[in-house]
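Below: a set of structures, written as structure tokens.
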Structure I
Amino acid sequence: MTKLAIKGGKPIRDNLLPLSKPVLDNAEITAVTNTINSGWIAQGPKVREFEDKFAAYTGVKHAIAVSSGTTALHLAVIALNLNPGEFVICPSFTFVATANAILYEGAKPIFGDIDSQTYNLDSNAVDQHVWKKAVGIILVHYAGYPADLNAFAAKAEQHDLFLIEDAAEAHGCVYQGKKAGSLGNIGVFSFYPTKNITTGEGGIMTTDDDAVAERCLSLRNHGRMGSQGFLHGEMGYNYRMTDIQGAIGACQIDKLDNIIASKRQIADELTCKLSGIEGIATPFEDNGCLHTYQLYTIRIDQNVFGCTRDYLVKALRAEGIASNVYYDPVHLQPYFSEMGYRKGINPVAETCGETVLSLPIFSEMQLSDINDIGDALGKITGLSANV
């Protein structure tokens, strides 16, 4: 394929349209100010308020706030008794934290391939890999779209596997009437600023299991037993969330449904705008599933579209449109290659890793921004056709 030069006269935009923007206003400023003025800024009442709100929103008994989505993943595998040398099935088409949580405990990820429409783990991966004596599954709800939870729950029960929902990108997404994070043994969320709601850094774990919740509460606080004294039942960690973050989170959860509704409308308009451009596959949504569009990911047919994905990233930026690749498959990361993982084990994920691109989507986007994205892609297509 011919490598294209970026050209084409005046850019579509003079300023860069960002990939995402957090929704923060006076409510968060007031909440943080009040928390600072209270004199209690470490983990305390605002974290508990946020946990209660998040548990009620997700439809679970317990929510345990921690310092990041990564630390939530780590505590999840510990709480479910993952041991060194054991295997856990997970997708390779995800952020490295999903697999790193397995490595932290001396266990090994088994990377299953993904569905080419949803980018979520293919349920057939469990059947293909369970003979390796896997003890659990970590699902990832990619970009805010739920994995096939009924299929995975059935397979987990059949093979006696734990099931963790990595819902870092899926706050409020719905599968068959149930919120993400309410159907596995543990759900895990991130509140990094690119997510639909944020606490700056931070994460949360959701579960209906009283014993698991109690252990996670202890593990996040150095393995401490109860709330009084300094007795420690096991080695734990300092994975606590601060009350400043909790105050922000308690405000953010009140906005989540409106943020989702706004992003879904923008996604519909963006899909309509892009539908006339040949060689672009827009996001998929099936009956019974609600996509929350933490990311708006397209996939290009490089032969039809006329250029490579990597060229497209550069060309869009030259037109004033930010974009990013989510994700390069984890098993192809250099340090996983050093562990013996090789190209070819997940062909669908590998192809998607070369052809997907996430475009700007945030709740304050305007119709003019959507038009700019479509016009930029159309302009690049025109340039490609002339090469």
Structure II
Amino acid sequence: MVVLSNNDGCAVARSAEVKAMGVKMGTPRFQIADLIDEHNIICFSSNYTLYADISQRVMQTLESLSPRVEVYSIDEAFCDLTGVGTHHSLEHWGRTAREQVARDVGMPICVGIAPTKTLAKLANNGAKKYPATRGVVDLSSPERQEKLMRITDIGDVWGVGRKHSERLNNMGINTAWDLAQADPKWIRKQFSVVLERTLLELRGTSTIQLEPVQANKQQIVCSRSFGNRVTELAVAQQAIAKFTTRAAEKLRKDGQFCKSLTVFIRTSPFAKSDPQHAASLSTRFVTPTDDTSSMLRAARTLITRIWKSGYAYAKAGVFLSDFSDTAVQQTDLFCADSQQSSRQKRLMSTVDQINRSRTGLIKFGSQGVNRDWEMKRENLSPRYTTSWAELPRVR
């Protein structure tokens, strides 16, 4: 099985069987078309709604098992196990977590336990890679840490990128254990303080703290590749309207205002024979805002100004930046209409509440009705957990 990227373009997740066939991360689908037919590989489109809901359920289960949880990404979390070892073994906690997530959500997980984040990531990789671990690796003891680090390639260490990995190999540092034995000051001089911290983490010294409260975003980006090339301004305006609406929803969810909005559009750099064009334009609001209608007016003006006819556009998007907290809004002394602003705030709150409830969906007319530009997802699995119409049927 493979899961495909936007527009069903590339393989971004592969089952063990597909990996064994030599299919690499990001391989374009057309390059493995023969393998798909020959081995009856099942292809799925990316289902972001389903993934987000399953992720939230997994994180809620983990939060019931640990006093402090940092949601690191959609499929990863760090849990603080301070004090857990006084009641039972940490490996027992890991097996309990696996069983409870499987029971509550139906998802298999792997658990890596260690005194630092980098070692915990290393342990988690071992839990995934070696079946004998049954999905849980506890690296509390230095002996176990050394054993796993000696057989872990330097490129598999969290925080060591491809370029650093190549340089380290040329210096004779080929495994995680080799890096842990290096001189921290020398590593800092040759590379950076970041890699020095990675080295110290491998030695068991925690330098990357748990962050259970996520920091406010500095920027919100909403962009997509088009399912079909866009050659008409009206179609591009619809797409930008949808992206702007989604970005504004995220902004309000974070309790933020923005002062800057940027719109961009570009052709495909891979279509070498087609005329190429890429452009972006920004505007700043007099008063920081989270109002969708204000952003839609600004975004429509920007896309109209950067649009050029005669090109087949492949992607567009919206950036929001220069944020401020809603509790410290700076208003306009000369033209602020507090009554109008209050009405708009209540309207946006009501729209968000209805859309989040999944009992209905309110859209702005500028998003259009027939959206042929939306990305292709011809192999989309059902949204089993968030759509009544897509619940599995048993006969």
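Since every read-out is calculated from the coordinates, none of them should be taken as a lab result. Not measured: the values here are computed from a predicted model. Cβ atoms are built from the backbone, for glycine too; each structure is taken alone.
Structures I, II were compared on distance in nm of label points 7 Å out along Cα→Cβ at positions 54 and 342, and the highest value belongs to II.
Starting from the value 1.66: which structure in I, II was Cα Rg over 2.2 N^0.38 Å, for residues 142-253 alone calculated from? Only one of I, II returns 1.66 for Cα Rg over 2.2 N^0.38 Å, for residues 142-253 alone, namely II. When FRET efficiency 1/(1 + (r/R0)^6) of positions 46 and 174 (r between Cβ atoms, R0 = 30 Å, to 0.05) is calculated for each of the structures I, II, the largest result comes from I. Computing distance in nm of label points 7 Å out along Cα→Cβ at positions 222 and 286 across structures I, II gives 4.8 for structure I. Using mean projected area of the Cα convex hull in nm² as the calculated read-out, with 25.9 as its value, let me know the right label among I, II. This value belongs to structure II. Between structures I, II, the calculation of relative contact order in percent (Cα under 8 Å, 6 or more apart) yields its largest number for I.
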